[in-house]
Structure P
Amino acid sequence: MGYKQTSTKNCEKCTPGYYGDQRGLTYCKECVQGKYSQSYGSTFCSGCLPGYFAMMSGSSTCQACTAGKYSNTNDTVLCHYCPAGTFQPSPASTFCKFLQFLPYFDSQLMNNSRCDNCTRGTYSSQSASTCLYCQPGWVAPMDGSSSCVSCEPGSFSNGSHPGHMATHCVQCQIGKYASKTASTRCYFCPQNQIAPAPGLTTCSSCPTG
């Protein structure tokens, strides 16, 4: 076994990727997908271990799953991409990592093989495949934010949207005020009242005279 008969007198060893499991064979059998034989004269094919695959029949070796992919079974033909919300930076992996395993690294997936910080003006509070915009009245001043922070009274934010990232709160201009937290705009002072400085939370009455 492990040979093929080429004539009534001669036999040849099966080459890598093939095997012979019976006596008197005139040909060697090809290893099926997901299996391999790496030696001459093999009598059987071995299955690829988890983390490895053999896409072609007649394989002499198994290849490692690349970063961003995984295989958790034997005899794998193709590796699986990591699902959304997970990643795997290492090759030959049998699983993908959830972002929640990295509690201080709120990130956006890039090719399922690594994580990138959410940029300023966006955040991610849980395992996710994308970062979220801060809502009006809120900002994210740092990269990698896990939440947005509200604007203090006397300031406002229009929120993040395509073309504009809410990275800081804007002070109310002279003549305007904002009395509430997480304001989305500043208001003009009522008649006969003034806001003589920027960033005020209330207006004051004009003095008599």
Structure Q
Amino acid sequence: MKGLYSESSPKTKLLLTVKRNGEPSLSELSHILGISKAAVLKHISELEKEGMLERTYVPSGKGRPVCKVFITEKGHSVLPKSYSSLALEALEYVEKNLGLAGVSEVLHLRSAKILEEYSKTIEPTDESLLVENLKTLRNSDGYMAEIKKLSERTFELCEYNCPILQISEKYSEACNSERELFQDLLGAEVESTHRIISGAKTCRFVIKFQDKY
């Protein structure tokens, strides 16, 4: 879809906003994006024609049903996937020839490589800056991440897209290694509370710092 991958494209912003917010209403989208309902509806109609979004109507109890918007399978398909189909085929080949132990070794090496790359960018500093830097790195890898501060030294990392979803659905270790990666990188306790592969709309990690840098 022409223009979809431009960060400044209104349709891109709308698609990503729907992805982040589950099934938002027209009013919610208008508020989040800071544009009129008419403008939101225009972009929704265009994305519907392209098969990226769909609308549904939910009874509100009073007055008209509320229009909710959700992303379609085709809409999900245009989000970053990190060549997951090709990578999955490669892992299946490894499993066939070396067994699950071979797959585990490949995933371990992948995690170690990511840790090495991330470590070049993230340096011990203020904890808020650490998690913000992590968010930036995850976004550069297509995870659509954001950080929420829960308390003085506790943060939540939310990832609204999973570029390795196909792999994680078959090899759960790929998903488990993410938590270990964050712990090693940040030197903090990390708990995985929600996972897309388990049916959640987003992957969520609670990050608790114990010792000050």
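Quick note: the coordinates plus some simple rules give every number you see, no bench work behind them. Values in this document were obtained by computation on a predicted structure and should not be read as measured data. Cβ atoms are built from the backbone, for glycine too; each structure is taken alone.
Points to keep in mind about this one:
- Answer label among P, Q for the case where relative contact order in percent (Cα under 8 Å, 6 or more apart), calculated from the coordinates, equals 15: Q
- Structure from which 17.0 was derived, mean count of other Cβ atoms within 10 Å over residues 65-72, options P, Q: Q
- For 22.1 (Kirkwood radius over Cα pairs in Å, calculated) the corresponding structure among P, Q: P
- Per distance in nm of label points 7 Å out along Cα→Cβ at positions 33 and 169, the highest-valued of structures P, Q: P
- Test item: mean count of other Cβ atoms within 10 Å over residues 57-64 calculated as 17.8, pick one of P, Q: P
- Computed 0 for helix-only ellipticity at 222 nm (-39500 (n - 2.57) for each DSSP H run of 4 or more, over all residues; to 500) - originating structure among P, Q: P
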